[in-house]
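Student: There are structures below to look over.
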Structure I
Amino acid sequence: MRVLITGGAGFLGSHLSDRFIAEGHTVIAMDNLITGNAQNIAHLFGHDRFRFMKHDVTDYIHIDGALDAVLHFASPASPVDYLELPIQTLKVGALGTHKALGLAKEKNARFLLASTSEVYGDPQIHPQPESYYGHVNPIGPRGVYDEAKRFAEALTMAYHRSHGVQTRIVRIFNTYGPRMRLLDGRVVPNFIQQALRHEPITVYGDGSQTRSFQYVSDLVEGVYRLLHSDYTDPVNIGNPQERTILQFAEVINALTGNPAGVIKQDMRTQDDPQVRQPDITRAGQVLNWSPQVSLHDGLTQTIPWFREELIKRGELA
C-alpha cells in the first residue's frame with residue numbers, strides 16, 4: 001500500500017508511520033509542525049519507502065501518483081494546544097478533514113479518521129459505547145476540539161454516503177508512550193516529569209476523576225486492523241482498565257521512586273470529563289482486538305524515554 005498520514009510527525013502519526021513501514025508499505029507523512037516534531041520521524045528520513053511533506057492540511061492537498069489510504073491524524077490534541085490554538089483546531093477538524101476526504105475520493109483510497117473519546121464530552125453514560133451521542137458543551141473552551149472531531153465524523157459519514165468513499169472512524173481513548181511532547185500538558189507527561197524531578201505530583205480537584213490509559217502499540221494495532229477491515233461505523237480503541245487520577249499518580253510515583261507524594265489544586269479546566277472508560281465490545285467483535293500491554297509494562301517503556309529527553313534538555317542530571 002501507499003498511504004498518506006496527516007499529522008505524521010506527531011506522537012501517534014510517527015508510530016503509525018513506523019508500523020506501516022515495518023509492514024512493507026510506502027508512507028507519506030504530512031505535517032505543518034505546529035504541534036508535531038520532525039525528530040519523531042527523523043529515523044525514517046532517507047528510507048526509500050518514506051517521504052515527509054511539510055504542509056498544512058487545511059490547504060489544498062496534492063499528491064502525485066496513486067494512494068491506497070489516507071489516515072487523517074492531523075490535529076492539536078491536548079488542552080494546552082487547543083486552548084492556545086482554538087481556531088487552528090477547528091480548521092483542521094473541518095477544513096483539514098474536508099481536504100483529506102477530497103483527496104481520498106480523488107484517489108479512490110480508503111479514509112481513516114482519527115476521532116477521539118472527547119466526542120463523548122463529560123459523559124452521562126459509563127462506560128462509553130459507540131452508540132452514545134455524548135454530552136458536550138459546544139461553546140466551552142474544550143468545545144473547539146470536541147466539536148471539531150464531531151463535525152469531522154459527520155463529514156466523514158457524509159462522504160461515505162454521498163460519494164461512496166470507503167471510510168473508517170476510530171475513537172481514540174487516552175494513549176501514552178514514547179514521543180509524547182514534554183509540554184503536552186496532559187496527565188502522563190505532567191506526572192512523569194514531576195516524578196522524575198522528585199516533585200510532588202499535581203492532582204487537580206480531589207483526584208477522583210477517572211481515565212483509562214492505553215499504550216501506543218495497542219492503539220496502532222487497533223488502527224491498523226480497522227483500516228484493513230470493512231467496518232464503517234465508529235470503533236472505540238482504548239484500554240478499559242479505569243483508574244482515578246489519584247491512583248495513577250501513585251503508580252507513577254512508585255515506578256519512579258518519587259518520595260514527594262502528591263499535591264492537590266483546584267480544578268482548572270472547564271468541562272473536564274469526570275469519568276472516561278471505553279466500551280470495547282465492538283472492537284473485539286469487529287476487529288478481534290483487545291489491549292495487550294498492561295499499565296505497568298507500558299509505563300516502564302515510557303518513563304525511560306522521558307528521563308532521556310529531560311537529560312538531553314539539561315533539566316535532569
Structure II
Amino acid sequence: MSQLAPSVASAVLARPPHFLSNTRRAETLSAWALVLPAFIGFALFYALPTLRAFQISFTDWNLMRPATFVGLDNYAELLQDGKFWNGMRLAGWYVLLNIPLQTALGLGLAVAMDRLTKSLFVKSVVLLPYLLSNVLVAMVWLWMLDPVLGLVNHAIAAAGFERQAFFGNGDQAMLTVAAVSVWRHMGLVAMLFLAGLQTIPRYLYEAAALEGAGEWQMFRHVTLPLLRPVMVFVLVTSVTGSFQIFDTIAVTTQGGPLDSTRVIVHYIVQNAFSFYKMGYASAMSMVLALAMLLYTVLQMRILQANQSDLS
C-alpha cells in the first residue's frame with residue numbers, strides 16, 4: 001500500500017497538461033448546460049420584465065396610447081401618496097403577523113418529525129397545503145369562514161358564542177389572512193428546516209448529552225446555530241414573499257373592509273389594471289423591489305449567511 005500511493009501520484013503528474021485542461025473544459029460545459037435553462041427562464045420572466053418595468057416607471061402610460069416620458073414625476077407622486085405608504089405599512093404588519101408564527105411552527109414541526117417519525121406519509125400531509133394553489137386555498141377558507149354558511153361559524157354558534165365575520169371585519173381581516181397564510185406555508189418551512197436538521201452530525205448531540213446538556217440546551221446551542229443558513233433562506237424568502245401577497249387578498253377581501261387589507265401589491269395592481277396608470281404602478285413596484293433588496297442584503301449580513309458553524 002505504501003508503494004501504491006507514490007505510483008498513483010506519479011501517474012497523475014505524468015499526464016499531459018492538456019488532459020487536465022480538457023477535463024476542466026468538459027466539466028465547465030456540462031455545468032453551463034445544466035444552468036442554462038434556469039438562466040434563460042430567469043432572464044425571460046424576471047430580468048427582462050424588471051428592466052421593462054424600470055423603463056415604464058419614467059413614463060405616463062395608460063396601455064391605450066403611446067407612453068409619454070415624465071422623468072421622476074411618478075416617484076415624486078408616490079412620496080406624497082398616503083395610500084402607497086399605508087399599503088407598505090399594511091404589508092409590514094402582515095409580515096409581523098405571519099412570519100414569526102409561521103417560522104416557529106415550521107421549526108417545531110421539523111424538530112418533531114426529525115425526532116419522532118421518518119414516515120413519508122406524514123411529510124406528504126405536512127407539505128400538502130403548500131401544494132394547493134393560493135386561489136384554491138383562499139376560496140376554501142372563504143367558504144369555511146363565511147358568517148352564515150361557514151363550518152367554522154356553525155361550530156362557534158353551536159358552542160354558544162357569537163358568529164364572527166372574519167374576512168368582513170376590519171379588526172379581524174388581516175389576522176385571518178395571516179392565519180390562512182401560516183396554515184398554507186408552515187409545511188414548506190418545516191420541510192426546509194427538516195432538510196437542515198438532517199445535515200447536523202448526530203455525534204454533536206451525543207457529545208452534548210455526555211456533557212449533561214438537556215433538550216433545550218442542545219436545541220439552543222447546537223441546533224439553532226447550525227441551522228443559521230437555512231434560517232436565513234427561510235426568513236428572506238418568507239418576508240419577500242409576504243410583502244408580495246396579492247391573490248389571497250384579491251379572493252377574500254379585495255383590499256377591504258375600508259382598505260384594512262389593501263397591501264402594497266394590491267394597490268399596485270389596482271393602479272395598473274383598474275386605473276390604467278401603468279407608469280405610476282411600475283414606479284411603486286421599483287420602490288418595493290429596492291426595499292426588498294435592501295432587506296435581503298441586511299438580513300444576510302446580520303445573520304452571516306455565507307458562514308456555517310459546521311465548518
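Student: For which of the structures I, II does the calculation of Rg/Rh (Cα atoms, Kirkwood Rh), for residues 85-180 alone return 0.99? List each step's numbers first, then the result.
Tutor: Working: I: 0.99; II: 1.04.
Among I, II, the structure yielding 0.99 for Rg/Rh (Cα atoms, Kirkwood Rh), for residues 85-180 alone is I.
Student: Using the calculated result 37, 31, 21 for Cα extents along the principal axes in Å, for residues 37-116 alone, pick out the matching structure from I, II.
Tutor: Derived from the structure labelled I.
Student: Computing relative contact order in percent (Cα under 8 Å, 6 or more apart) gives 27 for which of I, II? Working shown, then result.
Tutor: Values: I: 17; II: 27.
Derived from the structure labelled II.
Student: Comparing I, II, where is mean count of other Cβ atoms within 10 Å over residues 213-220 highest?
Tutor: I
Student: So helix-only ellipticity at 222 nm (-39500 (n - 2.57) for each DSSP H run of 4 or more, over all residues; to 500), computed for just one structure, reads -22500; which one of I, II is that?
Tutor: Values: I: -11000; II: -22500.
Source structure for this number: II.
Student: Of the structures I, II, report the one carrying the highest value of Kirkwood radius over Cα pairs in Å.
Tutor: Details: I: 19.8; II: 23.7.
When Kirkwood radius over Cα pairs in Å is calculated for I, II, structure II comes out on top.
The numbers here are math on the coordinates, done by the rules we state, and not lab data. Everything numeric in this text was worked out from a predicted model, so none of it was measured. Cβ atoms are built from the backbone, for glycine too; each structure is taken alone.
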